[in-house]
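Take a look at the structures below.
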Structure I
Amino acid sequence: MEQETKKKKSDNSMRRLARLAAVQGLYQIALAPEAPDVLIGRFRADPGVLLQEEQTVIAVDVDLFSQIVFGVSENLSGLDAMIAGAVDAKLSAERLEPLLKAILRAGAFELLHCAETPEGVIVNDYVDVAHGFFDAKEPGLVNAVLDRLAKKIRS
């Protein structure tokens, strides 16, 4: 039983790191466009390339990372339309900061295409990612937008 609990915690940590790395990869692609498969290949060879962890063995769910980066890249316009529909009318989705867009796109993709993952896990993990980069109102925006999308997509 104890070993099963440790494995579950380890799997959750691996998925959280995959989400963080995917957001960083999507942000990198937004700033300096490159094919998603090139980025994924580099990440598979060295996960530290995006996570910037030195001298640490990084256990990352590379398959989830690949699925998110490739899926977001392939479904960009549809995801952006969904996000635009969920953003407060006072805020233009086109004017969102690129890192914030990367977080929202990744979260929206998972809500839409990863039905086996509970929506609360997806929303919470991406809010945590937002907290890692922002300390103002952005994490609340991520929470609100992904929560709206979750209700729309998963209901």
Structure II
Amino acid sequence: MIKKTAKSAYISKGVVTVNRRAHFDYVLEENFVAGLVLSGTEVKSLRLGHANINDAYGVDKNGEIFMLNMFIAEYANKGYESHEEKRPRKLLLKKREMIKIINGLARKGSTLVAVKLFFDDNGRAKLEVALGHGKKLYDKREAIKERDWQRDKARYLSA
């Protein structure tokens, strides 16, 4: 028997998932908001919040941008129609944004990272992506030190 989901559990607008490690692992330079080409069961699964973008990255294929390794779980009540969980998904961007991203990806060491997956006010699935390059180990240590200092400072001021 298939378990029913309450209507209140669906996400009609707002954040579905966030890549919290993106700011820690990468120096993010420029952000873009893009639409996604999705099938019906993918949208239904996203509305339930069954997605993971932690390992997602963008590539250029014939002048178009695709996100790879973006996980959207299979929809439970799928019937005969389903989708592949980690298939490449096309990003819908303006021409100028695509050119900026393609030129950015051409530089050595740069990558396109998924930052946040959300539904906009019209109920459309959007993906916030950012161009950046990987942080070195000493940069990560500096970020940890800064975060600890901010936490200690807040503790001292509140006491």
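A short reminder: the numbers here are calculations on the coordinates, not readings from a lab. Since the structure is predicted, the reported quantities are computational estimates derived from the model, not experimental observations. Cβ atoms are built from the backbone, for glycine too; each structure is taken alone.
Suppose you compute relative contact order in percent (Cα under 8 Å, 6 or more apart) for every structure in I, II: which one lands on 31? Of the options listed, only II reproduces it. Computing volume of the Cα convex hull per residue in Å³, for residues 20-67 alone gives 111 for which of I, II? Structure of origin is II.
State the single structure among I, II that was used to calculate helix-only ellipticity at 222 nm (-39500 (n - 2.57) for each DSSP H run of 4 or more, over all residues; to 500), giving -9000. The read-out was computed on structure II. Looking across I, II, the calculation of Rg and Dmax of the Cα atoms in Å that yields 18.3, 60 traces back to II. I have 0.15 for FRET efficiency 1/(1 + (r/R0)^6) of positions 84 and 140 (r between Cβ atoms, R0 = 25 Å, to 0.05), calculated from one of the structures I, II. Which structure is it? Computing FRET efficiency 1/(1 + (r/R0)^6) of positions 84 and 140 (r between Cβ atoms, R0 = 25 Å, to 0.05) on every structure in I, II gives 0.15 only for II. Going by distance in nm of label points 7 Å out along Cα→Cβ at positions 44 and 92, which of structures I, II comes out largest? Answer by largest value of distance in nm of label points 7 Å out along Cα→Cβ at positions 44 and 92: I.
Kindly point out which one of I, II the value 2.1 was derived from, the read-out being distance in nm of label points 7 Å out along Cα→Cβ at positions 60 and 132. It must be structure II, since only it matches.
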